[in-house]
Each structure stands twice: as structure tokens, then as C-alpha cells.
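Where a number appears in this text, it was derived from the coordinates with a stated rule and is not lab data. It should be emphasised that the depicted structure is a prediction, and the values quoted were computed from it without experimental measurement. Cβ atoms are built from the backbone, for glycine too; each structure is taken alone.
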Structure P
Amino acid sequence: MHRVISVYGRKMFSVVLLFNSVLTVTCAIGLLYGFYWQHWIIYGPYLVNGNLFWLAIIAAILNAFPAASVGKVHTGRLWFHHYVYGFFVMILSSAWIIFFTSFSILTMFFINSSNLAFNAGRFFFLGGLTLVLDDLPDVHTVAFRSLRWLKSKAHEARQILHVTQFALGIATLYLLITVSLSIVAKPQWITVANFVQMGTLFVTALTCFASVKTKIWHKIDPKKETSH
């Protein structure tokens, strides 16, 4: 029983970390879209330049690999690989957005809106996308080989990635501080979106530092991986 709890606990933890990476990228893209095309002054005057949110995106993408490695456990499957359920959730949530909101699927990652129906649809879409990404090696052998190639390159540059992830953790922590200070200085910025932004940045920074502490890039060895 203890082993079952441990295995499924690790898997759930891995999926949550991966979902946070997806959410971090989505939030950052929305802010950068406003920064470039709507000329927003993002979290000024505390944030020196809105372009720094690109660092959050890079940190989140790098975190996806350690997050996936944490979930390398055999949980079995209920009828299908869970990427099938991921695609199913993505299709249903896309249909929800199309038929029950006035927003377009193509602009899902660029819209900053408080519309409850749209955000619910986007939340489930990102959840489905997370399941697909978590199970990506099983989607197709090409995907498996491509990921193994990427990991082999990452393994060769593991020391550089180790140092880079620490620097990105500091940068993400700085972004978190700027969002927090902005909310304190301007109460009108106390919104659900900003609290979500703070939460994703906090987890992203924490994941960066945890990965550095455990030297996780030194432990990822694609030669030991096999397709399911």
C-alpha cells in the first residue's frame, strides 16, 4: 500500500510541476503580448524591463524535463495511455471555448480576460495539454526519439544547464518580487490573474533551486530510457 501511494504520489507531483510549467509559459506569453502589442508597462517601476519575462518562459521549459523525470514510475494505465485522455480533454475544452464564449482558440495564449467561462475552458485545455506532454514519448516513436536526442544534448551540456537553471531561479524570484511589490503598491492590481502569476513564479523558482540542489541534470541519462 505504501509503495502504491509513493508511486502515484510521485506521478501526481510530476504532473502538477509540469502543469505549472505550462501555466507559467501561458501567463508570461500573455504579459509579453500586452508588452509588445498593447504597450503595457509591466509591474513598473519595480520591473526594469518586460522582456525579462522571457526568462520565466525559459525557466519553465527547462523545469519540464526535471518534472517529467520525477514522474518516471510505472503506474499502469486505465484502458488507454493518458495522452489519449489529454487529447480528449483538449478537444472538449476547445469546443467549450468555441461554443460558449466569444473568444478564439487561436488567441487562447494571448488573451488576458476575467471571463469565467473562458478561463475555465483554458484551464482544462492546459490540463489536457499537460497530460499529453507528460506522456509525449508514448505518442509516437518519432516523439520518443526526438526527446531522447534532446536529452542526450542536455546530458552533454549538463553542467551549463545546472548553472543556467540556478541563474534562472534567481531571475524568476526577482519577477515574483516585482509582482508582489506592484500588488502592494497598487491595490487595483489585486486580481486572481496576478495571484496565479505569483503562484506560478513561486513554484517555478522553487523547482529551479530544487533541481540545482539535487543536481538533477546530472542524473538525466537518455541511454537508460526505453519506450513503453
Structure Q
Amino acid sequence: MSLVVSSKDWFKLDGVLCDTKGLYCDTPQIPPMARKRYTTFKFGSDEDGVYSDDSYENVRYTLNCYKFPMSRSADFDDTELFAWIQSGKILQISRYSGFYFKIRTIDGIQPTVRQDGMRIDYKISMTLSPFRYIVNNDEFPLPQDGVIVNNGTRYSKPILKFTASGGAYITTNGDTLTITDSGLITVDSNRMLIYKTVDNENISIMEKTSGKLPLFGVGNNVVQVSAHVSGCTVIGNWRCY
């Protein structure tokens, strides 16, 4: 007779549910708000003119989980389980399902075998980036009027994709980014990269750009593109404190 286990709580790593790995989750805590420093501040493409991302510290977080070996003599080899956890980059939890968190590091996985050998508890420690990202983050075409609404509570670092013929100008809330190249171009403010795709290969064109990377403030944002830009789409990367 096989053991059937279910849990109302869960976590996902990169969209993979923990149950599919035979791992179950005690009630997950909600990660705390990031600690904010007032002594560190920088100007540039990584700030919104008020506070830079650099002034927020990473968040430490712990998941308490467990699994059930099929018998006391079962093989306790966790090689595959540890490999799955260590490779995780995106965390979602059941009690905060409208958001996801970016994992900076997996700091430790501590297993403890119960006395009867029928349950193994796991304490998974990790470090998360400071902000919570909204799950509803689909790619969408640039609206005709150029107005994009950021429903988060923190400025976002969007990704813009478009085709340029003869150079491009992208103006976001009055700040202009100039690109002197043509082709299928991606402006990734999140990673501070600008590249074009040729034969499925991404080639950096940072040396052919000038100006400020797009940032979307909370609320309405106005994006204008030059006549040489077509097929522009946006990934908002909406986020909250």
C-alpha cells in the first residue's frame, strides 16, 4: 500500500512544484520587507531619482519542509533533490501566490531524520533579492498612446523588444535612449544590457547606445519611439517593496 500525502501549502522553484519532488512544505512564512540603508546612494541607470536599489539589502529566508521515505531502510540519497534546490532562481510560495521572489543564493540545506526513520525534515536557507515581483507580468505590445501603467509600489526595470531600421530613439518619461544600430533589439533595463539578435545569437550593442535605460515609475508612464522603430513589446517586471 503506497503512502499518499497532500498539503495545502507549497513552494515552487522556477515554476516546479515541490510536491513533484516528494517534498512537502510547512506553512511558509512571508519574507520580510528589505532593510533600507540611508548611507549608500548612487546616481545612474539603477535609480529613480529618489532611492537607488543599492540602498536596499537582501532578505534572508527559510523554508521548513519534509519528505517521507517509503521505509526505515530506504536509501536517503538526496543528490537529485539538492541539485533541484541549488539550481533554483525564482521562488513562489502558497501564502503569497501573487508574487515571486528572486533567489540570490541558497545558503544551506539541513536535513534531519526523525527517530523512526519515516520522515526527514529539511531546513532550506536562502537569500532573496530585496523586492517582490508581481506574477502577472506578461509581455504586451506598446499601447498606441504610449501610456503604460505600473501597478507596483516600486519603480520597475522593464524589458523592451523591437525592430529598428536605421537607428532608434526610445523616450521614457522624457529620458531618451539612442541606439545607432538596426535589427531585432532588446533593451533589458533589469540586467542593464542592450543587444540585438542575429541567427538566434544575442550580440551586445552597448557601445552603440547613449542615454538612460528605461525605468517605469509607479502609476502612468509615457513611452515614445522614433519612426524607425516597429513591433515594440514590453515586459514590465512589476515589483513592490
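Each of the structures P, Q was assessed by distance in nm of label points 7 Å out along Cα→Cβ at positions 98 and 186; the largest value belongs to P.
With Cα Rg over 2.2 N^0.38 Å, for residues 106-217 alone computed over the structures P, Q, the top value is the one for Q, the highest of the group. Computed over structures P, Q, relative contact order in percent (Cα under 8 Å, 6 or more apart) reaches its largest value in P. Quick check: -1000 is what I get for helix-only ellipticity at 222 nm (-39500 (n - 2.57) for each DSSP H run of 4 or more, over all residues; to 500), calculated from one of P, Q. Which structure matches? Matching structure: Q.
Identify the structure, out of P, Q, from whose coordinates percent of Cα pairs over 33 Å apart was calculated to give 34. It traces back to Q. When distance in nm of label points 7 Å out along Cα→Cβ at positions 26 and 162 is worked out for each of P, Q, structure Q gives the greatest result.
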